[in-house]
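Nothing in this text is a laboratory measurement; each read-out follows from the coordinates by a stated rule. Treat the numbers as computed from the prediction; the structure is a model and nothing was measured. Cβ atoms are built from the backbone, for glycine too; each structure is taken alone.
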Structure I
Amino acid sequence: MDKSRAPISAKLVANMLSVAGADHIITMDLHASQIQGFFDIPVDNLYAEPAVIKWVKTNIPEWKDCCIVSPDAGGAKRVTSIADQLNVDFALIHKERKRANEVDRMVLVGDVNNRVAILVDDMADTCGTICTAADKLIEAGAERVYAICTHGIFSGPALERINKSAFEAVVVTNTLPQEENMRKAPKIQCIDVSTMLAEAIRRTHNGESVSYLFNHVPL
């Protein structure tokens, strides 16, 4: 997290990996892109975006009239990129916090009335924010609401919140194991990104370019 006066633990992890002998790092959807600069060795940061777009087109019949929504201002770039590739509209939720993981007020900027709304974020932790955002989108007239997050952390009351939420589905990748979470919360669905990571490893091992994977899902 980018917080003032907070320790930059990512730098410590980067140093530990280098000291342990790693000479190349492959990541997916880093929370902050500047983390790549903490490493003294090459880093390839892959994006779940191609897999997300494929999932939307495969699983949401009305995807051509959906609206991609960012739950905060920080995710606007990610959301606009996906919206542009799908050629659909996007919206933004402005949130004000009084304390960590607690949202005081939400303001929706954009139109989701009579449309499928898809919340997109890089991670789902306690899920307080996205569940409140889902309620806000339903109030604004959204027909159905999905959440798609790269990293499903699901700490604390997250699973209980998802079960009680307005979401049609909460979709995450398997950068973290999800079998147990899916059993406890049936609304959770999983996108398999193992082929992307495996192809990145293969290309790195063979000295090939990894940049193809930034915009494509390997067959």
Structure II
Amino acid sequence: MSPTSAARKSAAVGLAAFVALTIGVATDVLTGLDQSIADAGLSGDRSSVLYWPARVGFSLGQNWVFPLASAVVAVILAGRRRSARPIGGLLGVWLVHLVVIGAVKLWADRPPPANGNPHLHAGGLSFPSGHAANILVFSATLGVLLVALTGDQRWFRRTTLLGVGAATICVVSMVGLGFHWATDAAAGLALGTALRALMTPLFASFACNTR
């Protein structure tokens, strides 16, 4: 099944936003805003009452949250259907996500706020945020798998809302802690939106088809 027109539209919007953010950072149009937001953050201040809640919020974008939850459901679904497709499809999504985000990080070569240099090609892997993209992509795979497992279509909407909430918390946390520039987070959301839109229909078609 090819991505629907709505999915293609979402992917186009996400990619356009990502390109605009990248140009904004590359031309220094947005670096001043980045620096101002970073200066207002916690900057690793562990004495703040917000520090540890923010660390928990940031961890929502790690692989042991949405990707792991997706993997657990994929294994259950694979066992029930006696098909490796749910596991193979999820592994494919994970690899595409890893390669795309990793390649852009290597190209951008942007240091984190702790370095004090907001420019691209200055040594680092800060742009875009993989955590933000991770949540958007794997909340979708979780929803697809839960729908296939339970037959309840409402699960996709639930995981989408959960993903949006978790991504918001994660983004605010990572920027507040000084782990990422604000444009890193925004670029991660934009690229994650595009990857989610393009891969979700393909994943659903492959992983949930037992023929």
(message) Suppose FRET efficiency 1/(1 + (r/R0)^6) of positions 11 and 195 (r between Cβ atoms, R0 = 30 Å, to 0.05) works out to 1.00; of I, II, which structure was it derived from?
(response) II
(request) Using distance in nm of label points 7 Å out along Cα→Cβ at positions 163 and 187, single out the structure from I, II with the greatest value. (result) II
(message) When helix-only ellipticity at 222 nm (-39500 (n - 2.57) for each DSSP H run of 4 or more, over all residues; to 500) is computed for each of I, II, which one produces -9500?
(response) I
(request) Figure out for me which of the structures I, II the number 1.00 belongs to, where FRET efficiency 1/(1 + (r/R0)^6) of positions 27 and 203 (r between Cβ atoms, R0 = 41 Å, to 0.05) was derived from the coordinates. (result) I
(request) Out of I, II, choose the structure whose coordinates give FRET efficiency 1/(1 + (r/R0)^6) of positions 83 and 115 (r between Cβ atoms, R0 = 35 Å, to 0.05) equal to 0.15 when calculated. (result) II
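Identify the structure, out of I, II, from whose coordinates distance in nm of label points 7 Å out along Cα→Cβ at positions 107 and 171 was calculated to give 3.1. Mind showing how you got there, number by number?
On the way: I: 3.1; II: 2.1.
That value comes from structure I.
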(message) Going by volume of the Cα convex hull per residue in Å³, which of structures I, II comes out largest?
(response) I
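Supply the structure label, taken from I, II, corresponding to relative contact order in percent (Cα under 8 Å, 6 or more apart) with the calculated value 36. Let's see the in-between values first.
Values: I: 15; II: 36.
Answer for the origin of the read-out: II.
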